[in-house]
Structure P
Amino acid sequence: MKRISLFGNLFIALMAIFIYSSCDTTDNTSAPVLELKDDGTGTYLTTDADVAAGSWVNINLVGTAIENPLTSVKFYEDGNTITDYANRLTYDGQAAWANPASLNGATDFDWVVGIQAHSDLSEKTYMIELTDEAGGVDQVSFRLNTDQGVTYPGPLSIDYVSGTGCFVADATLDTGTPICFTLEGVRGSDAALYTLTVLQDGVAIDNMDRLTYNGLAFGSNPTLLPVDSENGFIDTIGVVVHFTEGVTRAYTFQLEDAAGNIVETSAINITTNTNGTAISNTLTAKLLYNQAGPAGKGALDLDFGYGTGVTSSSTDADPIDAEIRDMGNDNNGNWLRQVAPMNDATMRRVPPSSELPITFDNVVFKEEIQEAYDHVSATEVTLGAPAGVVVGDQFVLQRGGVYYLIECTNINDVAGNADDYYELKIKY
């Protein structure tokens, strides 16, 4: 038998490795990409951190498919799947529904994920794994250290800080005035601080344009506290004063910790000055008819409440006089119950959830109508879709520098013909 030398064996092995490597076509660049996004404000964790046991951290998790759709994202603690996900994970503010969470073939996702740190005093590694349909994987990880020997006697509290130039007492101001409140939040013994809510008359302000946190815009209200504020803070909240003249609103601030405990400041009452121009005209029981109905009644002159046609005149007004019109029937002959501006007018609907406390009866100044127009969403197409205009709907309309407040007080929807109409009240 012919023996192969040691050199020969080594040569054959090296050649096999070379041939195998040459035939390996695996392209790791096709794997998905997972990253922890940094918004520059400290709101989201992007690296290792010292945190309180049982406290919450928030990350902005962004995943992107490269060649293959995404299948799932999975969360681990020290190499073990987090099984108590409903209590320890949140996805975009909602309790986690699964871990791993299915991504259903998405090409990308951008989530704010809340993670509750472990409750014992130790350091643990948290790893997140993204998988695509071809088995491609990407991972990110960070360590949370809860063993810092720090205790928080509490109690949980929040209060105003004086001497900062911000408000600590009631005041009378012009509408829309930017003001500030410096707040001190003290952590209790139960858990880390979690969220802050700004309330006006006991209701969370829903217009984020009115709120800032240390000079930065609120993303939501309640807002998640930055990581460096979870054990206590002295921060400044900016608020734009309400837009209605001559009324008093109570402003309070609510602090919640990760265990669900809530405390609230005392109220600071802000009264707005009365500097407006009195309403000059109030009209009631004015009828706007279905545009597909009686001729010369499908539009309305808001100055006098006269009906006119969209294209044809009535005995009282011409189409050029009208600011609002009905949109007629659909293709099946059913009344749409939609209205629209005309003759270069623009109109906006005041949504029922609007924080503007504007009602027909409490508006006494023309500027209030303009302020309502300026602070609700712009809509310059048909209004009332999809359900159509309903009783109680309010609209603000502008034409030629005149602002009108319109409220629907009654709807007469007639079966079998097009003699339908809205009954409206008008102020300007």
Structure Q
Amino acid sequence: MLKSSNKVKKFKISKAVRCTYTSKFFILSHYNGKKVKKWAHANYDIQLTITPKEYEDTKLIMLQEFQKDYEAPGFRKWSAPLDMVEKNVKPEYISIGAYEKLINIWLQEILKEQPDLKLIGEPYDLKQEKKWENTIIDFKLDIFPEVEVVNNDREKQSVTPIDNTATKEEIEGTLMNIKKQYADYQDADSIQLDTISKIALEYLDKEGKVIHTGHTYIGEQEFAEDPFFPATFINKKKDEVIELAHDEKKLPAILHNKKSDAQAEKIKLTIKDIKKIVLPEMTPEMLKKLFWDDTKLQNQEDLVAYIKDSIEHQKYDQELIKKIEGVLQNLRNKAMKVIIPQTLINEELKSRIQNLEQRLGWKEKMDAYFKNMGDEKAKAFFEDITKAAEESLEKFFILQKFTQLLNLEVDRNQSAHMAVEQKLYDKLLKSDGTEKKTKKPHDH
């Protein structure tokens, strides 16, 4: 029985194939010893009938190829008798090589006879059987996806303007986070709104016995979120002890007893350390430390402008992707359809698995990750990423088709950042005056 081999060549055909997926199969072509049947699963079934003479002729060619590298005592390369070569080469190597050569030759003949075929990948699901004196070989080959336009709903597609305004809260929050990364923490005498404190926790039962311990930190976030914290801790000093009833209805969640098998009656809070957060000044020296030596930022005002521009750029990209994704999803659901061949799905899946492997560190770590999942969860995970890979490819080909129908020309090799999405957005944007609100980044 013939098995698939890595020796089978890949076939890259430049001519497009136009298909309409309306029935189970819709092309059934017969050639001399060859049958080609196209199915609605983005692949062809190909059947080759090999006569004994065709096999023997091709076997001779394979023996001559093996002869080139065969070395035997008393003979130079290329000169050993073919019968000697045949006796010293495993029969399955000759057989597989002959069949693969015939497959490659006949596929090229099929492509000449039917030039619209656009085959991709490698033959798969190879089967071999004897029928009288002939050998029948069946296999599948995938074809390049072709998007079918099922109606005119694409003409109704539009997008609303992107609002990428950087709010005051976003700018101030980002600035504060940057400053905190380089803040100085100095010893303080008492807890204030600008301090962060380490608090030791002891949970006591009704007899006063410690049943559980832990620690937490109290700072700006806690003071802002719950009035309990400033009311309880402001002006308290290091080593001071606060004892409270352990009432989960009144205590914040971070002070609840995490030990479920013991009932706490009281909680004792001991202030172990108090640090004042001293934020840095945005001097030229600090800005060089934050960014790079040749930065043009000279003060906090420059930094705020930089933060504002960065936020607006990021929000623009996020909203642009979101809007185009919405358009593609609408097209996929209502206006266009495409069947992705298994060859492309497998390649996309392979790429995603490799990315996951890189994120986790190495293959052994990824294997352990899936092992810890368990068989059912791991199976579900692979089904999910396979489905995501297929949907991603569907949207990719629909995007290509849609841009063609809109006559949008984009050189993908020379195009700028997200150029296809940007051109599509510009084309679909409603021109009602509101589009002027968008602050388009300089590289769009």
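We did not get these values from a lab; they are worked out from the coordinates using the rules stated. What you see is a predicted model, and the numbers here were worked out from it, not measured in a lab. Cβ atoms are built from the backbone, for glycine too; each structure is taken alone.
The table that follows gives values for the structure above.
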item	result
Of the structures P, Q, the one that -1.14 was derived from, the read-out being log10 I(q)/I(0) by the Debye sum over Cα atoms at q = 0.32 Å⁻¹, for residues 347-394 alone	Q
Value 22.8, 74, calculated as Rg and Dmax of the Cα atoms in Å, for residues 83-290 alone, assigned to which of P, Q	P
Parent structure of the calculated result -2000, given that helix-only ellipticity at 222 nm (-39500 (n - 2.57) for each DSSP H run of 4 or more, over all residues; to 500) is the read-out and P, Q the choices	P
With Kirkwood radius over Cα pairs in Å, for residues 195-298 alone derived as 16.1, matching label from P, Q	Q
Comparison of P, Q - label where mean count of other Cβ atoms within 10 Å over residues 67-74 is highest	P
Comparison of P, Q by relative contact order in percent (Cα under 8 Å, 6 or more apart) - largest value held by	Q
Origin of the value 0.20, where FRET efficiency 1/(1 + (r/R0)^6) of positions 211 and 363 (r between Cβ atoms, R0 = 35 Å, to 0.05) was derived from one of P, Q	Q
